[in-house]
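Next come the structures, one after another.
What follows is calculated from the coordinates using simple rules that are stated; it is not laboratory data. Everything numeric in this text was worked out from a predicted model, so none of it was measured. Cβ atoms are built from the backbone, for glycine too; each structure is taken alone.
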Structure 1
Amino acid sequence: MSRLAFTLEKTAPGSKARAARFRTLHGEVQTPIFMPVGTQATVKSQTAETLSAAGSNVLLANTYHLLLRPGPEVFKKFGGIHRFMNWDRSVLTDSGGFQIFSLPSERRMNEDGARFKSYVDGTTLLLSPEVSIETQKAIGSDIMMVLDQCIPSTAPYDQAEAAMHLTHRWAKRSLAARGDSPQAMFGIVQGACHHDLRKKSAAFLRELPFDGLAIGGLAVGETHAERYEFTGLVTEHLPENLPRYLMGVGTPIDILEAVHRGVDMFDCIIPTQLAQRGTVFTSHGRLHMQRAVYKFQDGPLDARCDCHCCKHYERGYLHHLAKTGEYLGWHLLGIHNIAFYHRLMREMRGHILDGTFLAYYEKMRLELVRQDEDSPPVPPKKTRVKPTKTLGDYEIITSAQGFSSIRQLSSGEVMHSVSAPSEEAQRLYIDQSRLAARLLKLSDADTTELVIWDVGLGAASNAMAAVQCFERELAERGATVLRPLRIVSFECDLDPLTLACRDAGAFPHLRHGAPYQILKTGRWTHPSGLLEWGLHAGDFLQFLETSAVPDLIYYDPFSAKTDTGLWTSAVFARIHKHCAPKSAELYTYSAATAVRVALLSTGFTVAAGVGSGPKTNTTIAFTQAADATAHTRLLGQDWLARWKRSGSKFPPGLPEDDKPTFAQRFEALPQFQTAS
């Protein structure tokens with residue numbers, strides 16, 4: 001029986017985010033929750049009073065350090081850590097496993113435990129599961145952690161497997177050492193970045209009588225993408241009726257991503273560590289207060305924050321404290337950062353309970369990675385494009401406006417060269433195709449599947465815009481009113497997506513598990529079961545006739561200059577024929593006369609789409625003329641007059657003798673007889 005009386009209140013629609021509550025020996029705890037780190041029975045630069053005022057409800061202390069100083073006997077004398085540090089709320093104690101991992105040259109590991117030299121007096125000590133638990137019992141924490149063997153997340157399989165099995169044996173010994181103590185205890189899932197080991201570890205530990213389970217061994221060497229992937233993997237194999245704790249993580253964006261994947265509890269030194277360096281998190285973005293730009297600024301750090309720092313101190317003064325290294329600056333900026341974290345947790349909890357978390361997640365995953373937008377660190381240069389990273393024939397470039405894109409080195413073409421990729425995808429494809437409205441059932445009995453072709457996956461901006469549109473609708477409206485959605489992506493070269501995923505901080509739309517699964521297996525299914533995304537890796541023309549007939553086609557390969565084979569009349573004729581059983585609509589960024597001629601000459605009815613950057617319009621094509629009649633921008637006589645003057649009015653390779661006949665048929669197309 002759990003010592004925490006854990007209650008799961010709600011899981012967010014379209015997400016694994018959870019709101020829950022449990023009760024420790026020192027009161028109720030609501031999740032998601034962030035626990036400031038008070039390694040040595042103190043959160044650096046803070047007092048119990050400032051922590052309480054900022055909203056802290058659980059603090060973390062470390063068994064390894066407290067074993068060495070002041071020692072278990074001191075805690076026994078004071079009756080535990082709460083009286084010792086004047087803290088009347090909950091305390092979680094880490095077991096010391098990570099600290100042992102951090103001192104590899106100073107310790108020896110075996111089945112008994114870890115033997116190491118004290119940094120206090122040089123004596124040799126053994127930290128075993130029994131010693132760790134006895135120390136935590138003396139400390140009197142509300143939640144104890146088992147002793148585990150932490151290793152780098154990138155460790156090879158054999159090493160990770162051995163550490164996992166040792167952690168499991170130590171977990172059993174830790175439970176036995178607890179005895180009948182009323183303190184709760186969490187097990188720790190290990191297994192590094194190996195899928196089957198993580199699953200085995202979760203399966204083993206969930207059969208033991210723990211009061212909660214933690215995810216250990218992350219934030220120790222893996223990439224952000226791997227961290228998100230393995231967090232989601234582990235939570236899928238943890239019981240719903242116990243709290244889940246991701247140890248040592250992290251930044252606000254890392255916490256948001258982990259909550260989305262089903263984690264309840266977090267700790268990290270970042271809020272106070274960055275405060276010491278003059279860095280703060282705000283609703284304006286991340287601020288580095290040592291920068292001279294703040295020297296003469298008045299007003300609070302964050303207009304949305306009501307913490308003690310923001311209510312009583314000006315930016316100029318905080319800059320002065322940070323610049324001079326004054327302890328008061330560390331103290332005040334620490335207050336603000338801790339308050340920021342707690343406000344983030346409260347907001348997430350509120351949106352989970354309201355059923356609006358997914359929309360909040362989509363908004364915040366962009367906001368939480370911003371720098372100071374009011375005072376950008378480097379004024380943007382208007383024309384310079386800076387290359388950053390490369391893979392194969394592609395590189396990441398940063399535009400003068402600050403967004404990142406993928407450029408093909410051989411052709412010089414840039415995917416989304418003028419507008420940010422996610423903005424262009426939303427405007428040209430999602431909004432124009434009215435995807436949100438199309439996702440809604442026509443009746444309660446409507447189970448027809450909506451199919452999107454994503455031709456030219458690139459860095460997945462269009463496909464992810466569709467995924468995010470689906471997730472917003474799911475969060476706002478619920479699953480019962482949505483049709484199933486199938487996205488079929490076509491791409492012959494996955495280097496652009498691979499490159500972008502390696503630098504997901506530059507591509508906010510990739511802060512999601514779906515693109516990484518697509519790269520790994522070619523398929524991703526949304527947890528609701530209503531959305532399936534598949535990839536055809538290879539030449540689009542090889543898969544065209546064997547793929548599910550689409551309702552919408554997002555046609556986004558490189559231009560006809562670079563990718564000539566995908567913009568011909570023959571290709572569009574094949575698409576039109578394949579879509580014949582349905583009414584389909586094709587959306588593309590190109591407004592080239594040659595492209596429109598190819599579409600019109602193969603049976604499509606064509607209209608001008610919205611503009612993009614310097615382009616005044618793009619192109620929409622309909623397989624059935626009846627669906628285009630309501631469109632206000634059908635190509636008509638004005639466009640036909642421009643076509644007659646164009647040097648691209650005939651399909652490439654058309655014999656000279658055939659041109660008069662083609663022109664006659666083209667001018668007689670039905671849409672030019674009805675459209676003005």
Structure 2
Amino acid sequence: MKKFLLLISLLFASDIIFAQSKLLTMEEAVVKQKTSLAPARLKQLAWIKNTDTYYYIDNKNSEDVLVTGTAEGNALKDVVSLSQLNSALTDGAEKQLKAFPLIRWKNSDQFTFESEKKLIQYDLKTKKASAVSPKEFLNEAANKDIADKTDYMAYTIKNNLFVFDGNNQLIVTNEQNENIVNGQSVHRDEFGITKGTYWSPSGTLLAFYRMDQTMVTDYPIIDWAAKPAANTNIKYPMAGEKSHEVTVGIYNVSSGNTVFIKTGEPKEQYLTNIAWSPNEQHIYIAVLNREQNHLWLNSYSAVTGLFEKTLFEETHDKYVHPMHPLVFVPNNPSQFIWQSERDGYNHLYLYDISGKLIKQLTKGKWIVTDLAGFDLKGSKAFYSSTAESGITRNFYSVDLKKGSVTKLTANDGTHTITLNSKGTYFLDQYQSTETPRTIYLKSTNGKSSKTIFDAPNPIKDYKLGKMSIFTLKSESGDDLYCRLFKPVDFDSTKKYPTIVYLYNGPGAQMINNTWNGGGDLWFQYMAERGFVVFTIDGRGSANRGLAFEQAIFRHVGVLVGIEYLKSQKYVDANRMGLFGWSYGGFMTTSIMTRYPDIFKAAAAGGPVIDWQYYEIMYTERYMDTPQENPEGYKESRTIDYIDNLKGKLLIIHGTQDPVVVWQHSMMFLKACVDKKKQIDYFVYPGHEHNVLGKDREHLYQKVTDYFMQNL
């Protein structure tokens with residue numbers, strides 16, 4: 001018996017050793033890290049509005065099933081399976097769904113989804129599905145936006161805006177000039193703008209953007225798959241040049257009339273963060289000047305479109321960066337919350353409707369990352385923040401009268417929150433470097449908590465490098481977060497080739513206390529092949545406060561963190577590589593040409609080469625215009641440093657890139673030819689700013705091969 005138990009133990013041990021000896025393939029590290037090797041999740045997990053019931057899509061017996069559960073109950077209910085949903089699609093007349101569609105709840109008994117360009121409604125009581133919009137209306141529809149109260153749908157076809165009211169397609173705009181665009185996102189998606197339509201609380205009035213781009217220079221984007229190659233012009237406003245002109249209209253579904261808001265001069269200004277008053281009599285717009293250093297929170301009449309008053313102004317000698325509309329307090333239409341960085345960190349401020357500041361609700365050297373909502377009484381607001389550290393997210397409530405704050409989540413890591421509409425319960429999707437994903441359901445009063453999902457470790461069978469997150473001090477005394485992957489079977493007496501992956505620009509944070517430290521599995525892939533992989537969120541990175549981000553103002557492209565790496569005995573300073581994309585691509589080309597003795601090889605994807613050729617909204621915020629800051633633009637122009645280039649440099653670009661246009665790397669390439677500098681170059685036909693889909697594996701194989709060959 002003892003021999004048998006010993007044999008079983010030995011076999012079990014050998015299974016563990018074998019299981020943990022697998023190495024990632026490139027396909028697993030790049031493509032499957034988003035699917036089978038990603039921490040499992042509950043698909044479409046959310047609350048049914050105005051209830052304490054949550055739902056998600058489960059897979060049972062190889063079939064998708066819509067499941068619901070209640071906050072206080074432990075039993076789950078199978079609501080409808082994919083096969084049942086297909087059977088209900090007008091008794092098989094509609095095309096069958098291959099997967100459970102994205103659903104939107106009308107109420108606790110009905111939900112809608114799209115099928116074959118039709119909007120379908122499913123009734124849980126009758127078990128029947130019916131089309132609620134004619135197919136021909138939605139064949140070309142984009143930017144769909146459904147009003148909560150009325151279920152009216154706003155959508156665009158090409159450059160015009162329409163509304164479907166349940167019976168008819170209503171024409172909101174009829175612009176013949178294709179360069180005048182309605183109902184779509186404006187200002188190139190800066191300032192938190194992600195859409196172009198905003199329904200009123202009752203769902204009967206629609207605010208929308210109208211963007212006139214006729215004065216903006218055309219920019220050619222070539223379709224290389226056509227025969228012959230075909231050109232499509234886009235409107236691309238470059239720094240220092242003419243920008244588009246935006247207005248806001250209000251469409252009345254009942255009358256069919258549109259009133260345009262009189263936002264005044266100058267026409268080149270940014271109309272950001274649109275919000276409705278609860279009584280629908282007013283529209284609030286955060287108006288920002290083109291210089292981006294002066295903001296006016298203005299009130300306009302939703303009836304006449306006339307300016308009413310400025311509630312308050314915000315100014316800064318560098319820039320003001322509004323990202324969130326005002327949010328009214330439930331049951332108190334005379335008060336709202338405004339988010340601002342005015343004290344150096346994004347915080348919540350409580351105002352009355354006259355524009356008088358009642359109190360600052362949150363304060364500290366940390367930022368509020370999300371305002372999740374309120375309780376029904378409007379006595380508490382709920383928010384997420386970095387109060388614990390710059391790489392974590394926790395959830396809190398603040399009492400609007402007392403100002404007292406209560407922390408509602410535990411565990412060191414990142415909590416992603418979905419609050420129910422009543423403010424009584426929240427779903428907490430928790431991750432850390434040690435936890436792939438655990439989902440809790442908790443009450444906001446702290447009295448109940450349960451685990452509803454625990455994801456297994458998807459990479460437990462793989463042999464991985466040790467990852468660590470730590471801080472370094474900048475010259476100014478700031479803590480800079482770093483992430484380092486050591487090679488598999490690390491030997492401290494050896495010297496290893498090292499790759500620095502960087503972005504280091506505003507609006508992005510590379511390192512978080514999440515699974516794999518927020519990094520790609522490609523980093524582990526390289527650790528398996530004997531590389532040290534290092535990332536640092538230097539000054540200029542997001543979520544650390546205004547001064548931290550503004551360190552790069554007028555002078556982008558600063559080198560940090562390299563001396564630490566070179567001081568590590570296991571790092572081979574003669575075999576160091578650099579890899580970055582977009583702003584990280586700019587940083588990569590900048591470092592390779594301005595600090596030529598550090599890196600032996602580098603790969604730069606979609607790099608900004610000359611900031612004069614980048615878009616107005618982003619560039620002028622951080623650099624002012626080329627006319628105002630000629631030295632800053634000249635200093636950051638990497639072409640001017642090509643004579644210094646020593647190491648091997650690979651530049652990669654998508655041929656259809658509408659963000660960092662292809663011209664950037666073409667200019668760099670031409671300058672290298674003129675200077676007789678040899679570099680490597682690769683383009684991805686048909687891809688825009690990021691190489692996505694199956695071709696992403698090809699991209700990372702290209703970069704990996706480059707480092708294997710040169711380091």
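Give the label, chosen from 1, 2, of the structure having the highest value of Rg/Rh (Cα atoms, Kirkwood Rh). If we compare Rg/Rh (Cα atoms, Kirkwood Rh) over 1, 2, the biggest value is for 1. Which structure, out of 1, 2, was helix-only ellipticity at 222 nm (-39500 (n - 2.57) for each DSSP H run of 4 or more, over all residues; to 500) derived from, given a value of -10500? Corresponding structure: 1. Looking across 1, 2, the calculation of FRET efficiency 1/(1 + (r/R0)^6) of positions 148 and 532 (r between Cβ atoms, R0 = 41 Å, to 0.05) that yields 0.20 traces back to 2. Of the structures labelled 1, 2, which one yields 13.6 when mean count of other Cβ atoms within 10 Å over residues 252-259 is computed from its coordinates? This value belongs to structure 2.
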